[in-house]
Structure I
């Protein structure tokens, strides 16, 4: 009985230690905040918009160097819609304060441009706990975003499925250089429906998109219930995709 009690005590201590470690690790998982600005610019002024994006680089580089931001980027959509964005840019930080300080710094730099006067504009403020990026500077990369409308009560289910089955495979693609990074987002500042999710990944080359799509088919092919559960938690007509050519992206 004494040996049994000792063994039970050792097991309980070990279990508690592992549970505490796992809980601490989960709690300390960094949150990534992303501020996205989408612009709809008349075609004759696209060149001016590209110049405006370039003019922001020096200020954004300083914000990355001093730790205010973890990264930033700009991109031009490949597939256009009549009222959709023609240009987009974003900033990333590990705190809301970092994003707000960066916005203040951009305003102080007096980067107003005439091209913005005729541009329609939309912002998104996103939050992610499932993400990974490889530090570097990327040009002529591709950004893919999938947006999903989720049935009420199933945002966490969808997110957990993504974390369990898709994130480990995406990690491998980051490690081998196919991806510069990925993230799964919810809206920090809601613009209506709270039951939405976006996943985004950046491929370093065009064929990376095909590799990600093949990975998804492979994972779901091994266990059809995975894809079925994703589908069961999504609302009808609640899915859209976008693809954009990244003109510049920096992460650290």
Structure II
């Protein structure tokens, strides 16, 4: 399922969301300029390799620098290919502006970063022996989706569902779209459908961890007196 747009209006410019998109684009273009070996080194040093933090002997043998915890933030700005980059940025664009408006820009920046850190932490917990680097903004974006699920359950999301070669466009309640998305991530993570040893694999547990973090933390990040409350009857927005 691919979200095309939602029906929640915004009244302020989502400056942090725009900044994240621009930074990810700049990093991605930089990646594309690197030769293969330099790109591989970049993803291993600034992506998150679970075994780097759980197996000191492995980290020393490979030659990882000591520490390296900045990778828990830098991994969010690296992407593995055009599809990975474009899909992440599109989903961020759909859901982040309204969450940023609810929190305010500074709170949103902290919230987004924390969700990304917790997302990769959950990935490490379930893949602690993996030597494959995790890169991409999807863990942090999953946190945004979890927050949106909590804040805007009655919103509508126009969704593209490809059925073989035929596109089916349908409008779904946000709670349904995001609920199905999370269920797919959870089932995939539990079934181990994608091996951690596959470079093209999907970090399902990062998605699960990010979504859960956003769902649980959003209440604590809302500013005092914020008009976005958890009683859906108090939230009104027009269809567009």
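Looking at structures I, II, which one was Rg/Rh (Cα atoms, Kirkwood Rh) calculated from, given that it came out as 1.05? Here the read-out was taken from I.
Taking distance in nm of label points 7 Å out along Cα→Cβ at positions 152 and 208 as the criterion, the largest value within structures I, II is that of I. Each of the structures I, II was assessed by distance in nm of label points 7 Å out along Cα→Cβ at positions 104 and 120; the largest value belongs to I.
If helix-only ellipticity at 222 nm (-39500 (n - 2.57) for each DSSP H run of 4 or more, over all residues; to 500) is calculated from each of I, II, which structure is the one that comes out at -19000? Provide the component values of the computation, followed by the final result.
Numbers: I: -12500; II: -19000.
It must be structure II, since only it matches.
Among candidates I, II, the computation of P(r) over Cα pairs in 5 Å bins from 0, in percent, for residues 72-175 alone that gave 2, 7, 13, 19, 19, 19, 11, 5, 3, 0 used structure I.
Out of I, II, which one gives 2.9 for distance in nm of label points 7 Å out along Cα→Cβ at positions 144 and 224 as computed from the coordinates?
Working: I: 2.3; II: 2.9.
Source structure: II.
Rule-based calculations on the coordinates, nothing more; no lab input. Here the structure is a predicted model, which is why all the values come from computation and not from measurement. Cβ atoms are built from the backbone, for glycine too; each structure is taken alone.
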